[in-house]
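Structures incoming, each one as structure tokens.
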Structure P
Amino acid sequence: MPNILTSRFLFGPGPSNCYPEAMAALAYPVLGHLDPVFIERLDRTCEGLRAVWGTSNARTLPLSATGSGGMEAAFVNSVSDGDVVVIAVNGLFGERMCEVARRCRATVVRVDHEWGQPVDAERVLSAHPNPKVIAAVHAETSVGVLSDIAALGAGKGDALLITDAVTSIGGLELRADDWGIDVGYAGTQKCLGVPPGLSPFTVSDHAFERRVKEPRSWYLDIGLLGGYVGAASGARTYHHTAPVAMIAGLEAALDRILAEGLDVVQARHHAAGTALQDGLQEMGLELFAAEGSRLPSLTTVKVPDGVSSAAVRSYLLENFSMEIGSGVGAYADRVWRIGMMGPNANPASVTLVLGALKEAIAKA
């Protein structure tokens, strides 16, 4: 029986179709994690990550974990018992930040927003007079909303700013240094067009100096990971066996993105997302995220009354080998999430999704 999974189009919030360069790199001969050729590859990958993060941070690396591992690394290295952490919540991943901070025994000050709305920087900044950390999601995958991280950075004072950039890195404007991001984490499976498994991670010198000296995790201790990538001193110490194949794939994708031009890639994602959103509205569908703050890389659209979300998604999968995502939480059956990320951020993909969705709604 043929494996139809190899030909499926993934337009959901999860792993996007990957850049072919990344997939080809996964088949490279497997190097040892101490091989000098691999060390050079790791150095190039870290340099590419600095470009897509918009940072000069020495401690910028592909953390050997998914984006959720990046989230945990950000908090365990920044938060001690009783530290005040202000967290903006406008979707599922803001809620997860609260849970991770709670497990670090922080005093969590949660600033809730209506799902589908962007983060209100003024409310977040006024929530506590002297927090150790302020945290927010740049591109909230669960609701398709883009928030203004630069405004938080401008008003953070002495607080460390932790930012989730899972659905923005590699496809949307991201300027960690200019925006005042102290600790940032992301994932490879969205706009970077690489299979999931690594978390692009960056830490400013200021955040490193203020880090928790004995975090609750050994594996995610950035003090030890600095030696793993040779940050700052350039000297390396053994920390863990690196996922060499995954790093090869990430290096290839970063090379491909930077060769196209980061500004060109960002424009391509913006154009694809805008075209999709315009097309959905022309079909009479209503978008979920607030106008003016809609993610181009991931669009949320309300399921029409009387239409079964599950039936439409099943029809797309069975008849077009196309996967779109459902909503989450209270919106699980009321919202679709459609990604235009990585190689899928192009006009042909927009046309394909719009045509298939129109047919699915009519027949499902």
Structure Q
Amino acid sequence: MDQQKIRVLVADDEDALRSTVSAWLSDEGFDVEQAANGLDAIKLVQSKDFDIALLDIKMPGANGLEVLRYIKKNSVATEVVMMTGMSDVSMAVEAMKLGSREYLTKPVDMEQLVPQLRTLIRTRDAEERIRQLQAEHTARLLYDLHNPISGLRQSIEYLTKGMAGTISDHQKELLGYMTNSIDRVIGLLNDMMDLTKLEAGRVRLNKGISNLADLIQEVVQEFRVPLQLNKVTLDVHAEPDLPAIEFDRQKIEQVVQNFLSNAVAHTPQQGTASVEARKVAMVLEEGQQPSDFVMVSVFNSGPGIPKEELPLIFDRYRNVTSAKESNKTTNLGLIVCQRIVEAHNGKIWVESEPDKGATFSFALPVR
């Protein structure tokens, strides 16, 4: 990257140090912004993109660790370097665990600072290129797997309809079992392809102003037959006068469909499920004021999720077992939902207790 385009945030409550570092970097061709405290630093990150954030650990308003957490969640391309006094080394180690690339002890060595930052950006760009190549390779592999499996399903459907000759009831049963298995594989591949695109940043959100209550009613209609077949009662409640918000309707529809599909699958016959949409005030990050969100929750009266499994729900490398069920199932669909919601600057979570069902929720900002 051209050093003229390297954008740096310098956040420190020591005016002299902040001004000195900023002036030095500006003279070297960096584009520099300053913040005198942690809250101002967070506001700048909310309004601008930075390549590097130089953060003092001890700042008023929000300390450097709080700013670091915010950056790692909301501006993943920003590399963070902590500036510490000798007495803050233990906190610097904590910062490294939270995602800081490195830390500098005060007084800062200006002669070393510039080459360090340039090396940091070169390393970041090289790692990003490797990630993109890996994502492209994975996407091609998934696509190459998807096509022949879809073709196999069509061939089985051709046989099931008797278009290649009469088949017995037992043969139909076996072909039906094969079709169900293939459908599960195709669903898994679709989730993996969606996740690969989202993590590679190759999916653009097509946002528009809409009402979540309307979207929920449309999705619920799609589940009318599965609900009847599974003898599940579904209650739908949307708070009156919900505000219209900005979101990608197709992507959020995918999230609601996933939640409802899980509800149907895990609710026993004669059981109940519910969908609720309401306006709430939430704080997503420390140091922020409460903001308005529209929250959607889907409850199912199934066996619930064991307490030890809850932290694994959005872990792409782990499977989750529902209470009273021995078979483990992939949670890739939920991870795709997590990526979609977070791309909208929202929040997604699950609450559950064994024998008391589970509630999956997400919230999108009103503004």
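Compare FRET efficiency 1/(1 + (r/R0)^6) of positions 265 and 289 (r between Cβ atoms, R0 = 41 Å, to 0.05) across structures P, Q and report the one with the greatest value.
Across P, Q, FRET efficiency 1/(1 + (r/R0)^6) of positions 265 and 289 (r between Cβ atoms, R0 = 41 Å, to 0.05) peaks for P.
Using Kirkwood radius over Cα pairs in Å, single out the structure from P, Q with the greatest value.
Between P, Q, the highest calculated value is found for Q.
Kindly point out which one of P, Q the value -16000 was derived from, the read-out being helix-only ellipticity at 222 nm (-39500 (n - 2.57) for each DSSP H run of 4 or more, over all residues; to 500).
Source structure for this number: Q.
Upon calculation of distance in nm of label points 7 Å out along Cα→Cβ at positions 193 and 281 from the atomic coordinates, which of the structures P, Q produces 2.8?
Structure of origin is P.
So if we calculate mean count of other Cβ atoms within 10 Å over residues 145-152 for every structure here (P, Q), which label has the highest result?
Once mean count of other Cβ atoms within 10 Å over residues 145-152 is tallied for P, Q, the winner is P.
Identify the structure, out of P, Q, from whose coordinates percent of Cα pairs over 32 Å apart, for residues 17-224 alone was calculated to give 47.
Q
Quick check: 11 is what I get for relative contact order in percent (Cα under 8 Å, 6 or more apart), calculated from one of P, Q. Which structure matches?
The read-out comes from structure Q.
Once distance in nm of label points 7 Å out along Cα→Cβ at positions 25 and 217 is calculated for every structure in P, Q, which label goes with the largest value?
Across P, Q, distance in nm of label points 7 Å out along Cα→Cβ at positions 25 and 217 peaks for Q.
So distance in nm of label points 7 Å out along Cα→Cβ at positions 137 and 313, computed for just one structure, reads 1.6; which one of P, Q is that?
P
Read-outs throughout are calculated quantities, based only on the coordinates presented, and are distinct from any laboratory measurement. Just so you know, these numbers come straight off a predicted model, no measurement behind them. Cβ atoms are built from the backbone, for glycine too; each structure is taken alone.
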